[in-house]
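Structures are listed in the sections that come next.
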Structure P
Amino acid sequence: MSETQPLLKCRHLWKVYGPDAEKSVPAANGQVDDTEALIAQMRDDDQIVAVGDVSFDVQRGETFVIMGLSGSGKSTVIRCLSRLTEPTAGEVLLDGEDLLTVTPSQLIDIRRHKMGMVFQNFGLLPHMTVLENVAFPLTLQKQPLQAAHERALQMVELVGLKGREEAFPRELSGGQQQRVGIARSLAVDPELWFLDEPFSALDPLIRRQMQDEFMRLQEQLHKTIVFITHDFLEALRVGDRVAIMKEGRFIQVGTPSEIVLKPASDYVRDFVQDVPRIRVVKASDVMLPVGKVDDDCHHVLPDTPLEELLVPLAASAKPVAVRNEGGDVVGLVDSTSIVAGLASLQDDGNG
């Protein structure tokens with residue numbers, strides 16, 4: 001993840017429904033002195049606060065996951081970011097440009113050239129082939145048909161559908177249709193990629209496969225992503241950072257391990273109580289000081305989850321070496337350190 005300026009900055013975002021909603025937030029930029037008091041007053045006035053004073057940054061190359069229960073406001077946030085839903089107040093800065101102040105024609109141009117969007121509903125055009133569906137956003141950019149089809153062919157191959165270019169959506173499985181949607185959204189090489197519960201309509205096995213496919217693509221493309229889900233295990237697999245929403249507000253933002261191991265409230269603790277700790281605790285959390293390291297011992301990166309260490313530890317009596325990206329050994333993990341690390345979390349009341 002890059003340490004440069006965030007690609008996306010969201011500041012004091014509001015979406016309020018009801019009478020005089022636009023007048024409810026005093027300042028155009030959405031910043032208020034007492035958010036909780038204002039939201040309480042809005043609700044007394046029969047207004048619905050779908051998003052209330054939400055602020056966050058998304059770094060370049062980061063997958064930022066927003067999650068919450070149904071009705072928490074997570075999909076409304078992503079629709080406000082893209083202005084598919086008009087926010088009541090706030091700022092949404094994409095590379096320093098406020099998307100809430102651009103003209104309709106400028107917004108269309110930004111969507112066509114800088115944004116990719118994938119939704120739960122695949123939204124494929126049934127009368128078009130796979131190739132035509134993927135090339136469609138490029139034709140909207142008025143690219144020459146041959147160039148559009150060449151780019152579309154690259155995207156079809158990227159998502160593993162080479163050979164199905166002439167198939168129609170009705171001839172594809174659900175997972176294949178979602179791959180087409182992903183290829184289409186990537187065809188314009190977007191700076192910012194929005195995914196709103198893209199895999200939730202799929203069967204569990206296909207959903208797992210699509211998560212694997214998503215992570216493979218992200219490893220190659222390093223896109224800046226806002227990903228919406230209601231499934232914490234999915235957030236755990238795909239996200240660099242996670243925001244937990246409740247009733248239109250962000251309750252906690254952090255890495256998956258921070259949220260699971262250090263919940264900021266009883267609500268978050270209840271939300272993540274069934275998440276297996278072995279999936280979130282990393283090698284760096286339980287590693288021992290560096291000792292003697294055999295050349296042939298298994299090695300992992302510091303952020304490798306403990307569940308991925310079980311097989312190599314079971315296969316050999318040797319500890320697993322933890323190496324940084326430069327290849328230097330920074331610690332060792334054995335079965336005893338794993339048990340001790342998990343036990344300490346249990347003692348802290350977070351197990």
Structure Q
Amino acid sequence: MIDQSSATTTGAVKLSCRNLWKVYGSKLDYYFDTSGYSIDVDSLAARMRAEGHVPAAIDVSFDVHVGEIFVIMGLSGSGKSTVVRCLSRLVDASYGKVLLDGDNLLAKSPKELIEVRRHKMGMVFQNFGLLPHLSVMENVAFPLKLQGKPLLEQRQKAERVIELVGLQGREYALPGQLSGGQQQRVGIARSLIVEPDVWFLDEPFSALDPLIRRQMQDEFLRIQRVLHKSIVFITHDFLEALRIADRMAIMRDGKVVQIGTPTDLILNPADEYVARFTSEVPRIRLLKTAACAVPANGDASTMPQVAAEEPVENLISKLAAHPDGVAVHDTTGADLGIVTPASLIKSLAALGQDNTHVAS
């Protein structure tokens with residue numbers, strides 16, 4: 001069995017998914033030994049299918065750390081959306097645990113679950129789900145209205161999150177008067193107004209045009225830098241995952257195949273499926289500026305400065321304009337050296353060109 005819960009991220013665990021199953025069908029109880037969990041997963045899933053059931057999520061386990069963006073990805077039908085719906089209990093799991101701050105959400109009563117959703121969860125989906133007869137302000141404030149908050153508090157908090165997502169001046173527009181990107185910003189603002197502990201996003205940008213999608217990814221990352229939410233983000237697009245993920249899980253046929261950083265998955269795929277999934281990713285997107293830095297020969301104080309975490313692909317135009325190099329500094333301002341065209345090429349070469357390697 002894959003150690004699906006292993007992590008390369010440090011920090012407290014905010015959300016934990018343990019041995020989660022979602023099986024569609026009837027008479028499911030006898031499949032699981034409630035006295036202990038000792039199951040041949042593949043054999044049990046095959047038996048379920050043979051008996052006419054549909055195992056949509058199979059023995060899924062992972063942790064999401066405080067402030068982490070955890071991406072779940074896979075092709076259509078892989079089970080990724082089923083998992084996120086089980087985490088939020090929009091769909092009830094057949095077996096397993098979902099722990100939020102150590103509290104099992106699957107054991108909550110309907111009344112308790114409503115309170116958790118109203119106060120601790122934010123959810124954004126591909127379908128924006130806006131109320132067409134309500135203004136931007138009213139849509140965003142709607143969760144606080146359900147909580148019974150005073151009108152003044154609703155308005156003040158709505159104004160803050162509307163500003164956060166960049167919709168100032170559109171507070172009284174109706175959804176039909178907004179572009180697709182603006183509508184998605186309203187959905188994001190509405191999900192954030194309750195100040196959720198954990199944020200679920202299920203392919204929130206996949207219905208948008210490519211240019212708007214890129215802009216929304218940038219906006220999402222900007223908001224995350226401000227709020228530091230614990231996030232589960234669903235996508236089928238590896239390039240999108242590469243931009244936003246701290247760690248990610250790849251799913252296939254209901255099972256988690258591999259968990260790791262995007263770089264882990266690209267350079268050390270667990271099997272041929274993961275290797276094919278990541279084979280089209282340009283290697284340059286794996287590198288950050290700090291990885292290409294070398295000691296400066298002389299005074300680098302007059303060179304342009306770049307951040308250590310800057311993607312290397314952003315350096316191309318800077319190095320073309322400054323062939324002697326650019327100076328690299330970390331978040332504290334410490335000097336990490338310089339990047340030159342030669343050091344960049346050497347770092348890219350070190351990544352290798354073989355995308356077919358499969359980890360043993």
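Every number here is computed from the coordinates shown, using simple stated rules; none is lab data. Predicted, not measured: the structure shown is a model, and the values here were computed from it. Cβ atoms are built from the backbone, for glycine too; each structure is taken alone.
Check the numbers for distance in nm of label points 7 Å out along Cα→Cβ at positions 21 and 133 across P, Q and tell me which is largest.
Numbers: P: 3.2; Q: 4.5.
Sorting by distance in nm of label points 7 Å out along Cα→Cβ at positions 21 and 133 in descending order puts Q first.
Highest-scoring entry among P, Q, by volume of the Cα convex hull per residue in Å³, for residues 277-332 alone, is Q.
Assuming 3.2 is distance in nm of label points 7 Å out along Cα→Cβ at positions 77 and 229 as calculated from a single structure, say which of P, Q it is. It was calculated from structure Q.
Given 3.2 as the derived value for distance in nm of label points 7 Å out along Cα→Cβ at positions 109 and 141, which of the supplied structures P, Q does it correspond to? If you can, show how the numbers build up before the last one.
Numbers: P: 1.4; Q: 3.2.
Value 3.2 for distance in nm of label points 7 Å out along Cα→Cβ at positions 109 and 141 corresponds to Q out of P, Q.
Given a value of 3.4 for distance in nm of label points 7 Å out along Cα→Cβ at positions 61 and 213, calculated from one of P, Q, which structure does it belong to? Here the read-out was taken from Q. Of the structures labelled P, Q, one was used to calculate Rg and Dmax of the Cα atoms in Å, giving 22.6, 70. Name it. Going label by label, the one that fits is P.
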